[in-house]
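So, here's a batch of structures to check.
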Structure P
Amino acid sequence: MAQSLARILVHAVFSTKDRRPFLRDTALREELHRYLGGILAHLQCQPIIIGGVEDHVHFLCALSRTSTAAEMVKEVKRGSSLWIKARGPGLGDFAWQNGYGVFSIGFSQIESVRGYVAGQEEHHRKISFQDEYRELLRRYELEFDERYLWE
């Protein structure tokens with residue numbers, strides 16, 4: 001086979017450092033989501049949907065065939081952190097948490113994950129980010145140590 005092709009779908013999630021509500025302003029949050037989409041597109045990781053609330057983001061994308069999940073998340077966090085810090089004086093100490101979650105999904109799950117990401121505001125009226133993240137880790141059968149999960 002002469003051509004290399006790949007279509008790997010991933011759902012990524014990470015929070016602001018200490019889950020500080022830096023993204024409370026809806027306009028800033030929406031602009032951030034568009035910016036994240038631009039970073040993903042630049043990395044050739046086709047963005048499908050990006051969403052979140054005041055203290056974390058989720059995105060669904062197709063991972064580039066030449067990128068690792070770790071490289072992709074590192075660049076998304078790095079670029080968006082620099083962008084946010086330049087948005088105003090109250091955002092100068094913005095930071096993302098060190099860790100993240102990246103979960104593979106199948107094609108039959110695209111619409112379900114898309115709805116989940118789109119419904120973050122409603123979802124978080126009932127459940128905290130910490131409980132949501134623990135549930136994702138359990139669903140994907142990832143072992144974790146609570147002492148190191150929240151840094």
Structure Q
Amino acid sequence: MNIILRAAGLIKSGPERTLVDDYLKRANSIGRNIGFPIISESAVDIRAAKTRADETQTVLSTIKPGDILVVLDERGKALTSRQMAQNLANWRDDGVRNLVFAIGGADGFEPSALPAGAVKWQLGKPTWPHKLVRVMMAEQIYRALSILAGTPYHRD
């Protein structure tokens with residue numbers, strides 16, 4: 001199963017870019033051996049979008065039937081890292097081809113524009129800057145794959 005981190009906005013350079021790249025590189029190294037051949041990032045330019053619904057549609061424009069879509073949303077379910085890992089393993093074992101983690105614009109996703117089957121997760125109760133959400137999600141993908149691979153990275 002391929003994992004795509006699809007996020008509104010661009011990070012051209014700086015410490016956040018370095019961290020995202022590092023965690024995705026680590027995730028790719030582990031993922032190939034446990035059924036996750038490609039872990040990638042897709043930055044989406046939403047500057048032309050006029051409304052939150054337009055932003056949502058732009059970010060989600062590449063979702064295909066059969067993909068699992070997980071949107072990061074403050075009203076989503078909070079999971080532990082082990083629960084995230086178990087979800088990834090279940091989807092992989094169910095034969096899902098692509099898992100897309102989506103991060104919306106500054107005002108989040110327009111609920112009425114989300115597909116019916118979208119899964120909503122949150123990264124805790126605080127409001128986080130979008131660049132940090134991207135870093136944290138890249139790290140959580142790496143952490144989940146590390147758990148599935150049985151490496152000592154995650155400690156309970």
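Between structures P, Q, where is percent of Cα pairs over 13 Å apart, for residues 35-106 alone highest? Structure Q comes out on top. Looking at distance in nm of label points 7 Å out along Cα→Cβ at positions 67 and 99 over structures P, Q, structure P comes out largest. When mean projected area of the Cα convex hull in nm² is computed for each of P, Q, the one that comes out at 9.7 is P.
With relative contact order in percent (Cα under 8 Å, 6 or more apart) coming out at 31, pick the structure among P, Q it was computed from. Going label by label, the one that fits is P. Structures compared: P, Q; top value of distance in nm of label points 7 Å out along Cα→Cβ at positions 51 and 83, i.e. the largest, recorded for Q.
Taken together, the values in this text are just the output of simple stated rules run on the coordinates, not laboratory data. What you are looking at is a predicted structure, and each value in this text was computed from that prediction instead of being measured. Cβ atoms are built from the backbone, for glycine too; each structure is taken alone.
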